[in-house]
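Values in this text are rule-based calculations from the coordinates and carry no lab data. For clarity, every value in this text was computed on a predicted model and none was experimentally measured. Cβ atoms are built from the backbone, for glycine too; each structure is taken alone.
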Structure P
Amino acid sequence: MKTQLYSFWRSSAAFRVRIALNLKGLDYEVIPVHLLKSGGEQSSLDYAKKNPNRLVPLYIDGTHTIHQSLAIIEYLDEIQTNPPLLPQSAIDRAWVRAVAMDIAIEIHPLNNLRVLRYLMKTLGVSTEAKDIWSQHWMTLGLESLERQLSTGTREGLFAYGDQPGLIDICLVPQIFNALSAKMTMEAYPTVMKIFNECMKLPAFINASWENQIDAEGSNPLAPPQE
């Protein structure tokens, strides 16, 4: 029986889990949850019974449900050990987790859809001010990531060594967001080198926005139209 992933095509957190499932070669069914339509399908009573925090992703494996993308990813890494998403040594695992959290906990929440909607709809922030807010926090986060990934000794083809892992899983959705926000990325050559390496792999390509069954809109990686 397939496991189920409640997902939204543009959700960074759901994107991370899709990548991890693909890297692990696990079969799963995507169940779309539209975060905007009709006030957000995640707010329905039916979905709240499954996931009380009314967010995506939600992963269902048999009778077990898991929310929060990093918890789901570590669960997948424990039940399917190959390929590993975390290093063997304790200190390297701690470093990888810390950098992944820099993305998933420090950068992403400040640009989360519900935060941006609250800024605009409740606090009356203009679209221009909302975009300034988003780019400010993404810039600070990407500057930190570039310093960490370019000055350490752990980088290879990917953020840690020559196999994709937890940092890469978190990094790619964040770069999609930055590109969609029309940010210039020249200041982050190491970050973009890793991103481009990831986007050569089917696990990342198949998890990306435009390849989801509920996809809408344009692909930020596509060249601009003439």
Structure Q
Amino acid sequence: MSCLKLYTYFRSSAAYRVRIALNLKGLDYENRYVHLLKDGGEQYHQAYLHINPQSLIPALTTDQNENPITQSLAIIEYLDECYPQPPLLPDTASARAFVRSLALMVSCDIHPLNNLRVHTYLKDVLNIDNEARQAWYQHWIAEGLSAIENRLTASNHNSPFSYGDSPTLADLCLIPQIYNAIRFECDISNFTTLARIYSNCMALDTFTNAAPENQPDHE
């Protein structure tokens, strides 16, 4: 039995990031499924609140660390430090800062505005209808992905991934976000650099095997 246990939900883009990292590292891990919609949301049940009092997915537990690790980027950097090959961050400080900035543009500026708890609040508390919620999602996706596209263009991007010739932390954040943009019918036709990166990443088994439809809890 693996010492790594990932608390996950197939549709969570944050968990999707970690699944890609685990696959790239070639690590065996055990899935612990937390259904975000069933029974009022299993993330709010006491059994999971003991793992993550913030009631968010994902979390990672290990035999070496008595405290569960939460927050997807913290989990990924933990894995990168403990299992350094292949590296998910470049060699130089400036390149690492660039990659981290791209990752944070997704994880701090796009994703938090569009995750499940925000949509639930818009629907159940503010009584915003589905059409308006869709417009909300599409607006923040367009603004966020446009900024990333422009950032890559300004850097004279010509590599197959967000930085360099192999996937980095930036791609682990970017691919699930583009996946969600496609799912919610966002117009991403003008983001040619992002489309190329997405195509290159999804040509890899490590990415496709982490996709929501390929998870055992997919429904």
request  = Could you tell me which structure in P, Q was used to calculate distance in nm of label points 7 Å out along Cα→Cβ at positions 36 and 84 as 3.4?
outcome  = Q
message = For mean count of other Cβ atoms within 10 Å over residues 76-83, which structure out of P, Q has the highest calculated value?
response = Q
